[in-house]
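Each structure below is given as structure tokens.
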Structure P
Amino acid sequence: MTDTIFALATAPGRAALAVVRVSGPEAARVLRGIAGGAPTPRRASLRRLRTPEGKPIDKGLVLWFPGPNSYTGEDCAEFHLHGGIAVVDSLISALQDLGLRLAEPGEFTRRAFEHGQLDLVQAEAVADLIDAETAAQAMQAVRQLESTAMTDWREGLIEALANFEVAVDFPDEDLQSDTVEHARSSLRRLLRTIQDAIGDAERGRRIREGFRIALIGAPNAGKSSLLNGLLGRDAAIVTATPGTTRDVIEAPLIIAGYRVLVADTAGVRETTDEIEAEGVRRAEAWARDADLRVWVLDASASNGSWRRARVEMLPGDLCVLNKQDLPAGSDAAAVRAEAEAAGMSILSVAVAAGGADAVRAWLESRVIEALSASETPAATRQRHRDGLVEAAGLIDSALHQTEPELAVEDLRLAVRALGRIVGIVDPEAVLDRVFASFCIGK
């Protein structure tokens with residue numbers, strides 16, 4: 001990392017303002033060549049910007065962040081100029097003429113990580129904050145960015161490991177007993193904390209990726225109409241012809257500040273049509289993996305089609321008895337009894353007459369119940385959860401070892417598992433994968 005990089009940190013294209021960032025050992029030289037010198041650190045200065053040949057570029061603000069007190073930990077500079085395409089291109093050409101290279105995606109944040117400004121979990125939070133579509137996603141990312149929980153747990157584990165190693169190196173009976181018992185007490189508390197984080201990891205995943213809701217049911221039950229009603233627009237084709245929906249139609253939705261992904265699925269029924277059968281298979285697979293299933297039934301039907309359409313439902317799922325504006329069919333009572341036996345909630349609505357509003361209100365309360373809490377989840381990615389599960393298993397094993405030497409080996413592996421989460425011992429390939437998801441300029 002001896003080279004100096006630059007990137008446009010704002011969106012490309014015509015705009016009122018643009019920000020170009022520079023990071024690396026040549027940042028001060030760049031300021032001298034383009035802005036006439038470095039301004040007072042961390043104070044914006046209005047400067048005339050020129051190419052190395054002296055041609056005018058623009059008049060804008062310049063900021064100087066000498067390392068290590070900068071985002072990347074290196075010498076950094078920022079140019080805030082007008083956002084015209086020609087203006088930005090002129091500055092970029094000037095930077096290239098001075099020997100700088102365009103940054104790769106995520107390279108600024110990767111340099112911050114490699115200079116100890118952020119751990120890997122915090123670096124991932126930066127990417128999540130940029131990608132946030134809802135207030136809940138942004139809040140989770142901000143709190144994760146400010147959190148040092150994973151690093152703190154690792155430090156606590158290292159301290160316990162040190163105590164066990166003292167007992168191994170100095171096998172005096174009294175010293176060994178006191179030291180090991182102190183370490184075991186600390187490990188029990190740490191294990192409970194990590195287990196709580198593992199239990200809460202799914203909530204973090206749902207906030208970050210979206211709460212998945214599957215609309216499932218027989219053909220013509222009203223699933224597509226319900227999807228359109230929830231979205232407030234025509235996302236799915238609605239006709240009287242059974243089997244109109246052949247594939248899974250996914251649509252994002254914001255409910256109570258949380259990102260929700262609603263899927264209208266193919267009507268579930270027995271069929272010899274190869275395409276429709278594949279749609280049914282995909283519908284059932286999507287429903288199984290969803291966080292919540294909404295079973296939509298035609299309350300006016302009397303043909304028993306609901307029995308084939310009932311995929312595995314769980315307590316807390318929702319049964320929507322649709323078409324209440326039509327005369328009740330014989331299926332309604334059986335469906336209600338089946339839903340009650342499965343521990344599902346039941347709503348009787350007429351989607352065609354505005355009943356989607358009642359379903360949305362129910363979903364809002366369910367999403368808030370599932371995702372809201374006073375504490376931000378410590379683990380928000382599968383990578384985090386896998387590392388915590390491995391560390392928890394090794395800590396538990398260490399607590400059950402009768403010989404300190406065996407406990408030491410378990411704890412060393414547990415330290416490595418937590419180290420991989422925060423990036424202390426991550427292989428280069430993992431770092432490449434993490435930072436490749438960033439946008440250029442961050």
Structure Q
Amino acid sequence: MSLGSRKRYERPTILKQYSGYMNKVGNRSGLAPTPDIDGVSIEKMVEQFGSPLFVMSEQAIRMAQRRAYRVFKTRYPRVQFAWSYKTNYLDAVCATFHSEDSWAEVVSGFEYNKARGLGVPGNRIIFNGPDKSEEDLKRAVNEDAYLHVDHFDELYRLISITESLGKTAKVAIRVNMDCGVYPLWDRFGFNLENGEAWQALKRIMATPSLKLVGLHTHIGTYIMSPDPYRVAATKLSELARSLQTEYGHKIEYIDLGGGFASKNTLHGQYLPAEGVVPTIEEYAEAITDALMQHATSPSELPMLILETGRALVEEAGFLITSVIANKRLADGRKSLIIDAGVNLLFTSFWYRHKITPVRDPGMVSEDAALYGPLCMNIDMVRESISLPPLNLGDLLCIHHVGAYDMTQWMQFITLRPNVVMVMQDGTVELIRKAETLEYIREREQLPRQLSKNNVVG
């Protein structure tokens with residue numbers, strides 16, 4: 001027998017089995033394989049675009065946005081979604097949301113410029129965040145964007161800019177408040193309970209170059225109950241009523257931000273997310289019911305703006321990764337090393353992602369630790385997961401990675417991979433090219449004194 005034809009050896013390991021299982025070597029793993037995404041073979045995509053590989057589903061994005069609009073518009077007459085760029089600002093993803101009538105919600109000059117580059121007009125951009133430069137503010141004012149003021153220093157700067165330009169800016173304020181979610185997100189915006197928000201509103205109302213058009217809040221992230229949204233909608237409605245009573249001023253919209261939980265399960269959660277996370281219908285009932293109760297007539301209802309990100313795109317993203325090694329740890333536990341680490345899957349620090357084999361896993365499974373390829377001990381994708389025996393080169397599919405992983409990823413030790421989108425017509429389009437050494441080095445400059453001729457003898 002030639003050396004190349006020998007079977008791979010793995011030393012025997014004693015595994016505890018339990019009675020009542022379907023066969024003598026243990027129960028079927030229960031991991032249904034994921035051979036394709038929207039009917040397109042994962043193995044063929046890897047053959048063409050390599051591993052690891054991010055895959056986005058155009059169909060999943062469109063279905064999620066359409067469902068969200070349907071759920072809210074059947075409960076409230078005026079609803080507008082604004083796509084949260086920080087959640088996933090790949091052009092193809094943003095353009096898909098915009099084609100489904102979503103505005104742009106941005107939190108930096110970089111994101112603002114990205115939205116404008118995609119053809120989003122200023123009057124369909126909501127500009128949030130605490131770090132808006134003077135240039136950012138001037139451009140937003142000139143292009144009629146909605147500016148959500150975060151702090152007094154920004155307010156004073158904006159007053160100066162609008163007066164110097166001789167223009168009126170459309171503004172809202174971000175309000176932080178106690179909605180029963182702790183820790184309180186009070187580092188952003190003006191606090192309601194201590195009177196700071198009301199002071200900001202009074203100064204805006206006294207400034208002719210500022211037009212107060214809305215009230216905004218973002219109460220937190222991955223909020224697992226609709227009740228805090230009911231509280232937030234109630235408090236902003238009451239604040240709007242105070243403006244109308246005090247100044248006779250009617251705002252155009254109330255922006256409830258984002259933060260809806262997704263189908264990813266958090267570390268420490270006992271039950272899977274599917275069994276404990278509220279449905280979008282439950283969020284919608286809480287929000288719209290509170291808004292409707294505080295309006296004396298339909299004409300008084302402000303437009304409802306939602307900046308939902310994670311809950312609309314998380315399930316549209318997949319990360320395909322290959323096994324590069326099988327190992328046994330010192331305590332006898334099985335471990336697998338894959339070619340995608342925490343530099344690509346940042347959300348693995350707080351999610352227990354659903355992970356499935358691409359091919360049929362067979363009948364036997366074993367708990368294993370799942371590591372990435374980085375030379376860092378923290379590069380653990382899952383501390384323990386039941387997986388079937390996998391060989392070198394076998395593929396795994398990591399589900400629900402459409403949110404934040406492609407904006408918070410890092411070029412660290414390995415290069416960032418290709419990202420493709422499976423289109424509704426069944427084609428696969430490259431939407432972000434994999435990085436190369438040349439791409440990385442083109443941003444660097446080597447001092448003349450350290451050129452290779454001087455360093456290498």
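Rule-based calculations on the coordinates, nothing more; no lab input. This structure is a prediction, so every number in the text was calculated from the model and none was measured. Cβ atoms are built from the backbone, for glycine too; each structure is taken alone.
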For mean count of other Cβ atoms within 10 Å over residues 71-78 computed as 15.6, the structure of P, Q it came from: Q
Of the structures P, Q, the one that -15500 was derived from, the read-out being helix-only ellipticity at 222 nm (-39500 (n - 2.57) for each DSSP H run of 4 or more, over all residues; to 500): P
Test item: P(r) over Cα pairs in 10 Å bins from 0, in percent calculated as 4, 18, 25, 22, 16, 9, 4, 1, 0, 0, pick one of P, Q: Q
Computed 15.5, 48 for Rg and Dmax of the Cα atoms in Å, for residues 39-126 alone - originating structure among P, Q: Q
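Compute distance in nm of label points 7 Å out along Cα→Cβ at positions 327 and 407 for each of P, Q and report the one that scores greatest. All intermediate terms of the calculation are to be shown ahead of the outcome.
On the way: P: 7.7; Q: 3.4.
Greatest value across P, Q: structure P.
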Read-out distance in nm of label points 7 Å out along Cα→Cβ at positions 207 and 367, computed value 5.8, structure in P, Q: Q
